Structure P
Amino acid sequence: MRVGLYPGSFDPVTLGHVDIVRRAARLVDRLVIAIGTHHDKHPLFSGEERVALARQVLEPEAKKLGLDLAVTTYDSLTVDAAKSANAAIVIRGLRDAGDYDYEMQMAGMNAALDPDVETVFLASSPGTRHIAASLVRQIAAMGGDVTSFVPPIVASSLKQKFTP
């Protein structure tokens, strides 16, 4: 069984994340969504909320694709999370050259830490290339419409976060 780890903050889950999961399903039999919960960061959604939203959004997609999907959190090195998940592949989405530069550095560091874990880059589809969770949060905080960037359940959750 080919196991992949798709790490990220998923704060919140976007249509870009859904795109990468759909495309990763062609490469792996099992995909572990690994939601980072770093103590120095202050995400909008708690780890529990991000797990719940990821499950609600991504499990139905995985089922349609015949993909075995798990959602978990981690607060360790990505290569350690990959080992814990029995994943030999780390899946990373790339939107632009800025992502590429950063992700190449991370892939190099991860390879130095564990040469048995391979990083696979998936270029974002043209329809989702512009979506960034940080921009989605910013738009939602200012009362903007995020429905073309996130699944409906996430749009509703964002609205709840920012409604006084």
Structure Q
Amino acid sequence: MEIVSKFTIGSDEGVDDLFTIIKSSLHSTYKALISEEEIQQYIENWDPRKMINELNNLSNQLIITYAGQKPVGYSIVKSGSVYPDSLEGKRFTELNFVILKEYDTPEARKSLWKKCKAAASFTDIIWTNILTEDPLLEFLKESGFVIKENAKTAPFKLPSYLMEMQVSKNQ
């Protein structure tokens, strides 16, 4: 099956593909940690128009990974997004990086990561907030990310790590 990662615009189609991945990921990632009701309540509060507007902000880029024609992963790259206590005078870029468990292969990871690095090549530091139990944690470490501190993830305030990667050292 062909794996392709594409920069995607904030359109109805792009947001539909993004929401398809997020819904599936929420259910598989959080089902053992929180109730189905909480997951459904969170999903019901989504606003596609708000997401389209956010993605059409020139500081944000959406990348979707497809297996064949099926959306199976995504990344949202947010330029200028910092976390509390981040270093002043550095350019930061926030990274959300998700691949559905059933499609989490080295090929899918490499495809999505390559596009993310291209999108964030102008920054000093890429950072992310990732669940402590996320299967992509080791991949991010292998890619050059280091754990900076313990944190809590949105939307359910579960244990996570703030991780960052110095871009200049990894190009």
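Out of P, Q, which has the highest value for relative contact order in percent (Cα under 8 Å, 6 or more apart)?
Going through P, Q one by one, relative contact order in percent (Cα under 8 Å, 6 or more apart) peaks for structure P.
Thinking only about distance in nm of label points 7 Å out along Cα→Cβ at positions 21 and 93, which of P, Q has the largest value?
Q
One of P, Q was used to compute helix-only ellipticity at 222 nm (-39500 (n - 2.57) for each DSSP H run of 4 or more, over all residues; to 500), and the answer was -14000. Which one was it?
It was calculated from structure P.
When mean count of other Cβ atoms within 10 Å over residues 29-36 is compared over structures P, Q, which one is greatest?
Of structures P, Q, the maximum of mean count of other Cβ atoms within 10 Å over residues 29-36 occurs in P.
Coordinate-derived values only; no laboratory data. What you see is a predicted model; the values in this text were computed from it and never measured. Cβ atoms are built from the backbone, for glycine too; each structure is taken alone.
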